[in-house]
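Down below are the structures I want you to see.
Nothing in this text is a laboratory measurement; each read-out follows from the coordinates by a stated rule. Quick caveat: nothing in here was measured; it's all calculated off a predicted structure. Cβ atoms are built from the backbone, for glycine too; each structure is taken alone.
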Structure I
Amino acid sequence: MTGDKAGLLAAIIARHIGREGPLLPMLHDVQAELGCIDPEAEALIAHALNLSRAEVHGVVSFYHDFSGKVDARPVVQVCRAEACKARGVEKLMPAVEAAAGERVRIDTVYCLGLCSVGPNARVGDALHARLDEAALIELVKQA
């Protein structure tokens, strides 16, 4: 591990160590700063919180916001939960995936909290609702 990475991880851990429930805030900061949560980061966080690496890895692998390796492509998260399925999201996906190609990563998520106005997607922190094929493809093109 490089000194810069170790120092950054130490700073993130120190920033959250006194909080109640520090694991998720730590993981979000590591993901944002490093672009991923690799096994070294998992081990350092686990040690700092007196958890097993398996416990930390379980959280990392459970949540769609975390990844184990860097992927610099822009991401469009598309909700494919039941409410969005009922509103036709599955019919949109072939054209959306074709538009994304290898340039944009399309991630499936299960619920963005806008069930009554689906299909929905998120790009960064921006939520988009009532999407049709053209609107979703436009999101992909702008990502």
Structure II
Amino acid sequence: MIRPASADDASVLTGIAHDAKRHWGYPEHWIKHWESDLTISPDFIRDNHVYVAEEDGEIQGFYALSVAGSKAELEHMWVTPDRIGTGLGKDLFLDAMERAAALNVGAVEIVADPNAAGFYQHMGATQIGETDASLDGQSRTLPRLKIEPK
């Protein structure tokens, strides 16, 4: 079941984002560096379109769309590590695209973790650029993708 997130879900969503990021084997000090980006506050939930996938009363994943006019950014899309590769991400992504279309969004942009870029491209997103995300003196770029919801 996919439902709107409530402010009370903020700490659970933050935990999922951190756990999912850790799944890719990043050093813990990188996770700490990204802490503010991975933290979902009650205010963020109130101000954006945040939806959770819930199964047996437990949140298994979520996404957040930030909408401005006819454009949106998929700011977050995370699933618990044990649900990666099970189709839950696809369900969440399709739900996000349906909601974006219902909001008359013409394009959704995504700055993707390199580990997730293939998933988004498989779902129909195309790369439109890159964002510099160098860290610890290591050159690192994040693909910037775009998809038109249908």
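When Rg/Rh (Cα atoms, Kirkwood Rh) is computed for each of I, II, the one that comes out at 0.94 is II. Matching task: 1.00 is the computed value of FRET efficiency 1/(1 + (r/R0)^6) of positions 54 and 78 (r between Cβ atoms, R0 = 35 Å, to 0.05). Pick the structure from I, II. Label of the originating structure: II.
Looking at distance in nm of label points 7 Å out along Cα→Cβ at positions 70 and 94 over structures I, II, structure I comes out largest. From I, II, which structure was distance in nm of label points 7 Å out along Cα→Cβ at positions 86 and 102 = 4.0 calculated on? Structure I accounts for this read-out.
I, II: which one has distance in nm of label points 7 Å out along Cα→Cβ at positions 14 and 38, as calculated, at 1.2? Of the structures listed, the value fits II. Taking percent of Cα pairs over 15 Å apart, for residues 62-109 alone as the measure, the highest value among I, II is held by I. Looking across I, II, the calculation of distance in nm of label points 7 Å out along Cα→Cβ at positions 6 and 134 that yields 5.7 traces back to I. Match the computed value -15500 of helix-only ellipticity at 222 nm (-39500 (n - 2.57) for each DSSP H run of 4 or more, over all residues; to 500) to one of the structures I, II, and report its label. Checking each candidate, the match is I.
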